[in-house]
Structure P
Amino acid sequence: MAFGAGTFDAAGGAVKDLFAGDAYGMRAKGNLLQAQQYDLAQKFSLQNKQFAETSTAIKEQQTQRSIENVIGQQQADVAAGGFASSGSALDLLRDSMSQGALTKAVVGQQGLIEEAGYQEQADSYAIMAQSARLAAEADKHAQFGSYVSAGFKAVSAVASIAL
């Protein structure tokens, strides 16, 4: 085979594959950077979940203290008024305790919902980071394959001249 169109095709293909290999390498680096960002976002989501847990515990404690203050004040009012702890006074205390328990349950449930949201967010970021790492790995394989292909095409181009 002599120097001709086949030589140029093989040489052009080699150059094209070299540039493609470089592009795959750059894209792999970008995917790894993206994975690092997702890891960071996951970390912050898990920190937010911990903050929500702590905040919920504080809110529940504050709610419990408020409930105890209201009930204590009602008991003191009944006693100060000279009334017995019976009848309407007990109904009022029972209603206050029921409302307090409901309020505390709502605070706890809202905290659990917030925590679950942050956990779901963290899980999502973990999956995205894993996906970006897989894409980077695929690009590294494509980069290697492109360089091998460039080598074969370069050898083919040289061989076409030599023969």
Structure Q
Amino acid sequence: MTASEIAVVISVVSVSIAGFSLGWNVYRDVILKAKVKVDIIVGTVIQHGISDRSEYVIITATNYGPGPVKLSMVQMKNSSWWRKLFRKEKYAVVIQDYKNPMSGQLPYKLEFGERIDLSFHYNASCLLKEGWSHVGISDYFGRTHWAASKKVKAATRSWNKDFGNMK
């Protein structure tokens, strides 16, 4: 092997290592962000020693990692394939009741394996009234983590059963 062939081999190896390093850094910093699972339920809160039972819409976010994520806002949208086609999607945000001691508060930095429970009063004018098709929580990366549609439909059915005749 001549000196020029050795130089070419070393150059090819160094370019390969640099390409792998660049690819890994892009994957780690851009693509590999925390995965957040969001659930929504209508639940009853029972306090020990108090006979009054209160119902709440509870939105839960759990961080499945690999790193921390900062959650910022509860969002809702009404969307389907035909709404997307005709650009008729509707969006809304939920302003929290910061006086509610039972609820977590946003913005919140969610570490790996941690979860936050946000509770909203369940009544005739709650966030389920409009029949939103998607409910989720947005993060500081600009992504919105949506709850499963069957969970949103179950919560909306519960609201329709309890308050649907009051529309």
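Quick check: -35500 is what I get for helix-only ellipticity at 222 nm (-39500 (n - 2.57) for each DSSP H run of 4 or more, over all residues; to 500), calculated from one of P, Q. Which structure matches? Going through each structure in turn, the value belongs to P.
Taking distance in nm of label points 7 Å out along Cα→Cβ at positions 20 and 60 as the criterion, the top-ranked structure out of P, Q is P, with the highest value. When relative contact order in percent (Cα under 8 Å, 6 or more apart) is calculated for each of structures P, Q, structure P comes out greatest.
When mean projected area of the Cα convex hull in nm², for residues 108-147 alone is worked out for each of P, Q, structure Q gives the greatest result.
When mean count of other Cβ atoms within 10 Å over residues 4-11 is calculated for each of structures P, Q, structure P comes out greatest. When distance in nm of label points 7 Å out along Cα→Cβ at positions 44 and 124 is calculated, the result is 1.4; to which of the structures P, Q does this value belong? Checking each candidate, the match is P. If percent of Cα pairs over 28 Å apart computes to 40, which of P, Q did it come from? That value comes from structure Q.
Out of P, Q, which structure matches 0.60 when FRET efficiency 1/(1 + (r/R0)^6) of positions 100 and 140 (r between Cβ atoms, R0 = 25 Å, to 0.05) is calculated? Before the final figure, lay out the partial values.
Working: P: 0.00; Q: 0.60.
Derived from Q, not from the others.
Here distance in nm of label points 7 Å out along Cα→Cβ at positions 28 and 132 has been calculated and equals 3.6, so which of P, Q was it run on? Label of the source structure: Q.
Values in this text are rule-based calculations from the coordinates and carry no lab data. Keep in mind it's a predicted model, so treat the numbers as computed, not measured. Cβ atoms are built from the backbone, for glycine too; each structure is taken alone.
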